[in-house]
Structure P
């Protein structure tokens, strides 16, 4: 029987306490509908001493930032695990996963992201953080190499544009202007439009088909998520 090294045991216990604190913060945000939780309430919920959240995170703001980064970490892991060979499909798959992460837990993500945008210092005050841009940068580079995107396309600039698109739709959802289906449809529609702008001729047909499919899912601007979709006719109709 082998005994775990004391340093390894301490690291494991620290990770477990950290996870408990983050889980407790999530529960408190869902229950209260806001991020005004105190460190004492957080410690009580996580069943740790009051000093523990301060020792592991330093401040409530750091706890909230760690929660925000949870979505990014899930997307980074998904990008590493994706087996889809077509780089364009990888771009769209990660975008759809991002939409599912946020809309799958609205009572947590809506108040958290509202607090995120009101706070200063959150991920360098910009969604264009290198880690976020990198979610799609690598696939876009692969798309250029594979001839799925035109050689003139700048993967970094296209990735930045995709991030801006995603965050724009996220704002609308956080504000309650879109439901979960609307979030997904608008994100994917914006991404497909962006991909069409840099897609090679061989990749355009599949993207155009996806574009028209998504158009049928988009809600009308003035009718809410239950209104009939606004459909644009095909150019050759």
Structure Q
């Protein structure tokens, strides 16, 4: 089943926790908190409170000012379930220099929480365009990551052919998409991925989710998504 993680654009704890509640009521599988100006420490309190209030919900963070291994260590220390990193350094040309330190941080995190997840971005909107997204996915899939990709920009869905090629290389269950998924395009795109990370497609503003849209996306992913 394709699982949905709602991406909370953090501004203040009360607003973020309200969005976590909306995501939980809509049936999302989890939330990822992000402070878009890179003030990463600000997500700590609402993330911890969210995990305490909703123990069945996956809770994690995207820390824009941290190296991936630093983010993993902090999220694990806080008792969270996952880290998402935009720049883990992997391309179709090879794994890059960050992989060893990410691997060590994940080993430490999983010693305490064996189910701890790492969403590592490749062929991603913040990166230099990769000529071979499927090749980048294959490199990343050598590591115990959820391989995460996107369209060309925030709110822009990737082409179905890109997702199909990446999923064909590593299996849909190992692949996440983190831009542009909506209730309307999920029946077409969700079969290629095991995870959807979403904000724009379920929101009525930059910081506020629409519970109806979120519920519709969850329903579409459950009906049409990956079945592995």
remark   = If you rank structures P, Q by relative contact order in percent (Cα under 8 Å, 6 or more apart), the highest one is Q
inquiry  = Out of P, Q, which has the highest value for mean count of other Cβ atoms within 10 Å over residues 74-81?
reply    = Q
ask   = Of the structures labelled P, Q, which one yields 15.9, 43 when Rg and Dmax of the Cα atoms in Å is computed from its coordinates?
value = Q
query = Quick one: helix-only ellipticity at 222 nm (-39500 (n - 2.57) for each DSSP H run of 4 or more, over all residues; to 500) came out at -23000 when computed from one of P, Q, so which one is it?
reply = P
query = Where is distance in nm of label points 7 Å out along Cα→Cβ at positions 90 and 114 largest, in which of P, Q?
reply = P
note = With FRET efficiency 1/(1 + (r/R0)^6) of positions 66 and 210 (r between Cβ atoms, R0 = 35 Å, to 0.05) computed for every candidate in P, Q, 0.70 is reproduced by structure Q
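A short reminder: the numbers here are calculations on the coordinates, not readings from a lab. Keep in mind it's a predicted model, so treat the numbers as computed, not measured. Cβ atoms are built from the backbone, for glycine too; each structure is taken alone.
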